[in-house]
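Structures are listed in the sections that come next.
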Structure P
Amino acid sequence: MFLLDNLKYNKDGLIPAVVQDYLTSQVLMVAYMNNESLKITLEEKMTCFWSRSRNTLWRKGQTSGNRQHVVSVAADCDADTLLIKVLCDGPACHTGKISCFYEDIYGDSQTDLFSLRQLYELVTDRKANPAEKSYTNYLFDSGIEKILKKVGEESSEIIIAAMKRNKSETVYEIADLCYHLLVLMADIGISPDDIIRELAGRHKNAPSDEKRT
């Protein structure tokens with residue numbers, strides 16, 4: 001077991017901490033800890049950092065409610081950086097973004113994969129910042145009954161396509177359903193993390209023979 005006394009703090013008594021989403025592996029933020037904030041983090045199982053700008057302890061989410069529940073803490077090979085995996089109650093960034101790392105500088109289009117999380121962020125951004133002639137905003141403006149009607153329609157179309165064993169058509173209809181489900185989630189206030197937590201909880205509590213699948 002690694003000893004806390006082996007950690008190497010900088011001249012200011014601080015050590016950088018990389019915070020990562022336990023469920024998605026997304027890097028959420030980088031902050032600093034001192035010996036006291038690290039001990040509080042381990043004791044309370046909630047992230048606590050040292051604010052260099054305010055020169056004081058900073059419990060993440062104490063004001064916003066976006067707390068980070070600590071799953072694990074690891075040190076790197078040089079013992080001068082921490083990796084903290086967490087379960088989040090909300091966005092990590094003060095801007096409302098899930099991660100603080102959203103300003104793209106470079107991206108290889110061949111390896112930069114699109115994700116449902118990115119689509120969800122686009123949908124929630126449309127809800128917060130309506131755009132003219134946006135289909136997403138049309139759905140939000142039409143209300144929950146319209147959104148649910150579209151979810152039902154897309155579900156039926158998947159069944160029809162799958163019954164025909166038409167792979168490309170089924171993929172197309174599943175994509176439509178995924179989009180409309182994300183709109184529904186955003187309208188109700190459900191995040192992808194809520195769904196992942198539910199699935200992770202089911203997996204954890206499932207009989208061992210079911211976990212093989």
Structure Q
Amino acid sequence: MRRRDFIAGLGSAAAWPVVAQAQQPAVPVVGLLGAQGLAVQVAAVRQGLRELGFIEGQNLAIEYRWAGDQYDRLPALADDLVSQRVAVIVTASGTPAALAAKAATTTIPIVFALGGDPVRSGLVASLNRPGGNITGAALYTELLNQKRLQVAHELAPEAAVIAFLHNPNNPNFASEVAKVDEAARAIGRQVRILTAGSAAEFDGVFLTLVRW
């Protein structure tokens with residue numbers, strides 16, 4: 001799916017025939033799906049749509065679906081957006097939301113932003129030809145995690161053990177942990193893995209860090 005296809009989808013949604021107005025919304029509707037609603041992500045989506053000429057509350061509506069960090073709720077929330085017949089689904093919070101949206105529809109355009117490899121996770125067929133109804137941006141945070149480890153070592157060269165905090169709900173969890181462990185061994189350091197699947201688990205994580 002290409003950028004102009006996304007814009008065309010929104011435009012066509014705003015031009016449904018008069019006879020269908022009883023069944024369809026008067027303006028195109030964007031579905032925003034994620035594990036949690038981060039203000040910075042919502043603001044970025046609104047800004048991007050505004051740059052395309054779509055302003056929420058004027059010529060556009062947004063349906064928000066947040067799972068409250070309960071990742072098992074994402075498939076049902078995605079199905080709900082499909083039942084609302086949104087013009088496009090934008091996913092936040094990484095790969096799980098994107099996978100839920102992909103499983104829910106093969107026709108509604110999906111735009112994702114995630115930190116892992118969309119090919120390895122099965123979201124797209126390839127980077128240059130995603131295929132189907134889904135496209136987006138991948139940040140490849142595996143490489144960033146290794147760089148973060150190097151920076152931590154430079155900041156505290158005497159530290160023999162470095163803690164690595166990760167979200168176990170991320171489908172790329174195992175591969176990213178393996179990469180960080182490999183990078184740690186390369187600089188003669190040990191990594192201890194901590195996990196937090198939601199913001200509610202952060203307090204416990206930092207108590208563990210203090211004990212260590």
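State the single structure among P, Q that was used to calculate distance in nm of label points 7 Å out along Cα→Cβ at positions 81 and 97, giving 1.9.
Only one of P, Q returns 1.9 for distance in nm of label points 7 Å out along Cα→Cβ at positions 81 and 97, namely P.
Can you rank P, Q by distance in nm of label points 7 Å out along Cα→Cβ at positions 33 and 177 and just name the one with the largest value?
P
Just checking, which of P, Q has the largest value of distance in nm of label points 7 Å out along Cα→Cβ at positions 73 and 169?
Looking at the calculated values, the largest one is P.
Please compute distance in nm of label points 7 Å out along Cα→Cβ at positions 105 and 137 for structures P, Q and give me the label with the greatest value.
P
Thinking of P, Q, which structure, once P(r) over Cα pairs in 10 Å bins from 0, in percent is computed, gives back 8, 29, 31, 18, 10, 3, 1, 0?
Answer for the origin of the read-out: Q.
None of the figures in this text is laboratory data; all of them are computed from the coordinates on show. The structure displayed is predicted, hence computed values, not measured ones. Cβ atoms are built from the backbone, for glycine too; each structure is taken alone.
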